[in-house]
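Next up, some structures in structure tokens.
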Structure I
Amino acid sequence: MNGASHLIGGVTAAMLLGIHSPAQLAVVAVASLLPDIDRSNSLLGRWIPVLPAALEQGVGKRTITHSLLFGVGIWLLLGLLHTSWQWSFLIGYGSHLVLDVFTGRIALLWPLPYRFGIPLFGIPPIFIESLSLAGWGAWMVLGGYHHFHIML
């Protein structure tokens, strides 16, 4: 999936779970993009000069940054900095992993070599991504934007 789809997925999950604070939504947004830091051309990877290329060439795509170990590590670090951001991180990071499981295979248990993926009846990932973007657009047109009034 691309960054826009992951961002929409994370923010939508957060809104449905009652996250409305701008600071917490910012954490969700970054967390929903963070696993793709292993790709130089990802939304977040374009802003960090060396790390994405090193991860992509070293451990590979959808490995360490898509693992439960990485997620728990970042979650624990956030607990030291700002505990109210842990829930927001979990929502953003978790939504990314769930979306990637349905559109490919990820190394959830890295460093173990197993990869997990749940193909949706042979539906191509691009169709799932397009459907999610269309669903977001329909939700907004039908009044979903009202959920954002708390932020204003």
Structure II
Amino acid sequence: MSKEHTYCVTVRWTGNTGSGTLNYRSYERSHTISVNNKPDIYASSDPAFRGDKTKYNPEELLVASLSGCHMLWFLHLCAEAGVVVTEYTDTPTGIMKETKEGGGRFDKVILNPAVTVQNEQSMELLDGIHKRANELCFIANSVNFPVLHQATARYLK
């Protein structure tokens, strides 16, 4: 039997400067993302679309979500396999292209996880664990573009 999970989020536009959306330049793209009992996330659009460069934008949050989901599955699978991870850092990159019609879409996201494991023998398992994490990631399974990974690893000496 499959389980269903529900995620409730509130997104509130905070960019009305007094005249609403009178025209394209009359409003800010600022908005607040809220979830009960968690700190708010202050967001905007990408600066290329008149957004505030000091705030997160939806595109960055999508890339971060893919990276976080992969990391959590990877760590879970490592724990199950007896691979002791002591550090994990990712610097993912998302590639989005605009269309002539004014929209756009992501072509791909490349994850770049850098993993430190406790012993050298574990290193031979890591590629397979990354592959399996990618197959299991809820968010990667929900997007219509490839999520690739170019992992690096090292072990404590």
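Computing relative contact order in percent (Cα under 8 Å, 6 or more apart) for each of I, II, which one ends up highest? Biggest value here belongs to I.
Given a value of 1.06 for Rg/Rh (Cα atoms, Kirkwood Rh), calculated from one of I, II, which structure does it belong to? Going through each structure in turn, the value belongs to II. Looking at distance in nm of label points 7 Å out along Cα→Cβ at positions 19 and 131 for structures I, II, the greatest value goes to II.
3.2 is what came out when distance in nm of label points 7 Å out along Cα→Cβ at positions 75 and 107 was calculated for one structure; which of I, II is it? Here the read-out was taken from II. Match the computed value 10.1 of mean count of other Cβ atoms within 10 Å over residues 35-42 to one of the structures I, II, and report its label. It must be structure II, since only it matches.
Comparing I, II, where is FRET efficiency 1/(1 + (r/R0)^6) of positions 43 and 83 (r between Cβ atoms, R0 = 30 Å, to 0.05) highest? The maximum falls on structure I. Which structure, out of I, II, was helix-only ellipticity at 222 nm (-39500 (n - 2.57) for each DSSP H run of 4 or more, over all residues; to 500) calculated from, if the result is -7500? Traced to structure II.
Just so you know, all these numbers are worked out from the coordinates, no wet-lab data involved. If you're wondering where the values come from, they're calculated on a predicted model, not measured in any experiment. Cβ atoms are built from the backbone, for glycine too; each structure is taken alone.
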